[in-house]
Structure P
Amino acid sequence: MSAPRILLTRPRADSAAMAQDLAAQGWRPLIWPLIEIETIAPSPDLRGAQAVIFSSANAARRAAPAAITALCVGAATARAARDAGFADVRAADGDAAALVRLACDALSPGRGPVVFARGETVAADIAGALRAAGFTVREAALYAARPATDAPPEIAAALGGGGVAAAAFYSPRTAQAFARLAAPWRAGLGACAAVAISANAAAPLAALGFGRILTADSPDAGAMLRAIAAARPPSATPSGAPP
C-alpha cells in the first residue's frame, strides 16, 4: 500500500528538515507552514554580554556569532546556534523552566548582562524569571510568527477527504492556527491522528474531531518522533517493524 501521509505544520525550513527523516521512516510528508517566520530586527548587539539565550531555533538563526556562551532551550535550538557559528553552546531540556535553570547554573549575575534573543511574542516570561534571579537582561525580539490565512488546495483536499494519517503540531500557536481554519475539513479528521508536542499544544485540537490525539512525553524532537511513530496506522507499519 502507499505510504501514509503526515502533515507537517512548522515553518518551512523546520518542516523540510523533518520531512527527510519521516520519509526515511516510510511516511509521505505534506508541508503546510501554519506559521511563517518574518525577520523584524537585525542581529542583536552582543558586546559586553556574558551570554546569549535563545528560546527558539528561529532566534538562533538570526544572531551573528560571537565569542560568548549560547544557552539554548533544547537540542534543535542548540544545533541552530552551532550552525550559526557559536562555539560554546549548551542546551536545556526543552522548555522555558529548564532554560532558566540552565542559565542560573551556568552564569552569574555579577559577570555582566545576558541577551535574551526571542520572537515577538513568547509563551513564558523567561526574561522576568532571569531578572528575578538577579540578572540584567537585554531583550531582542528578532522575528514575528505570522499565522496562515488559508490552506493550499491540495492540503485542503487531503484533509477533507480523510487522506492524512497524522498531523504534527509543535506549538500552541500552530494548533490554534489550524483550529481557526479547520471547519471545512472536519469530516475528514476522524481518519487523522494529531500529534502534539505538549498538552498546551494539544488543547486547541480537542474539539476538532481527530481520530485520536497523542501528546509527546517531553517537549523535544525525539519525543515527537516517538509519538509520530505511535500514530502510524497499523496497516502502514513497515515490513519487519514492530506494530
Structure Q
Amino acid sequence: MKVLTIDTSNQLMAVGIGIDRQLIGSYVSSSKNHSVTLMPAIDFLMKEAGWQPQEIERIIVAKGPGSYTGLRIGVTTAKTLAWTLDAELLAVSSLAVLAANTDSAAEDVLIVPLMDARRKNIYTGAYQWQQGQLVNVLPDRHVSLAEWLQLLKKQPVDSVRFIGRDAPQFAGDILLDFPADSLPNQTVLHQVQPVSMLELADDAEVVANIGGFTPEYLKRVEAEEKWLEGHHEELTSYVERT
C-alpha cells in the first residue's frame, strides 16, 4: 500500500511517502510557513519516487495537539487529498509520533513528549512500550508544567524520558525532580520522523467522516478564551433561559 504522511503540528514540517511500513522518502523543513512549503514538498517526493497522485492509497496525518495554524494546514490538506484521491485517511496523535521515536525494547521507561503551550503550560501525554506496542498510559492533555511533573513523580516506573524539540527549554524545572538522563540529547528523539507515522498506522484512528474531521487542539485559541471571559454572564444567562 502506498502511503503519504503529513505532520505540520509543530515548528518542523515533516512529510513522508512509503509502502506499508517502509519509508521511501521524506522531507523535513524548519520553515514556519507550512502553507507555502507543504504541497511543494509532497510534489517533490512524489516526483522523486515516480508516483502519480492517484496511486496514493492511504494518508496519515498528525491530528494534534500543536500549533493551531499548523494543524489546520496539515489536516485540511490531508482531508482534501483523501477526498480527491479516494484514499483512506488515518489520524495519529502528534505526541505519539514523537514517542514512537524511542526504543521499543525499553518497556520500563515512561516516554513523555512535550510541546510548549506558552505561559508554563504544555501539551503532553505519557507513553510506554508494551509487547512491541506503543500505549498511551496517560492521555494527551493541555496542562501546567508544574502539575504535570508532580503527576509523573507518582508513576510506578523505573525511569522517565522527556522528548520533543521544546523539552530542553524546561530543563530547569524537570531536573529539579528527575535525573539528568531523563532529558536525552539525541536529536532523533526530539524531531518528527515520518517513519514513525508509518509504524503507528496499525493503531491509528480511521477517519470515517472525512468532511467532519477536525484537529484535536486540546485548548481553545487565545482569542476565543478572551471572548468567552468577556461574555461569561451573557452565556450563563442564555443557558439558564434555554
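Suppose you compute distance in nm of label points 7 Å out along Cα→Cβ at positions 63 and 183 for every structure in P, Q: which one lands on 4.2? Spell out each step's value before the answer.
Working: P: 4.2; Q: 3.2.
Only one of P, Q returns 4.2 for distance in nm of label points 7 Å out along Cα→Cβ at positions 63 and 183, namely P.
Work out which structure the value 28, 17, 13 belongs to, where semi-axes √(5λ) of the Cα gyration tensor in Å, for residues 79-214 alone was derived from one of P, Q.
Values: P: 38, 15, 14; Q: 28, 17, 13.
Structure Q accounts for this read-out.
Which of the displayed structures (P, Q) returns the greatest value of distance in nm of label points 7 Å out along Cα→Cβ at positions 103 and 159 on calculation?
Details: P: 3.5; Q: 0.8.
For this comparison of distance in nm of label points 7 Å out along Cα→Cβ at positions 103 and 159, the top structure is P.
Given 36, 18, 16 as the derived value for semi-axes √(5λ) of the Cα gyration tensor in Å, which of the supplied structures P, Q does it correspond to? Show your work: numbers first, answer last.
Numbers: P: 36, 18, 16; Q: 29, 26, 16.
Checking each candidate, the match is P.
Between structures P, Q, where is distance in nm of label points 7 Å out along Cα→Cβ at positions 47 and 127 highest?
On the way: P: 2.1; Q: 3.3.
For this comparison of distance in nm of label points 7 Å out along Cα→Cβ at positions 47 and 127, the top structure is Q.
Computed from the coordinates by the stated procedures, all read-outs in this text should not be read as laboratory data. Computed from a predicted model, the values in this text were never measured in an experiment. Cβ atoms are built from the backbone, for glycine too; each structure is taken alone.
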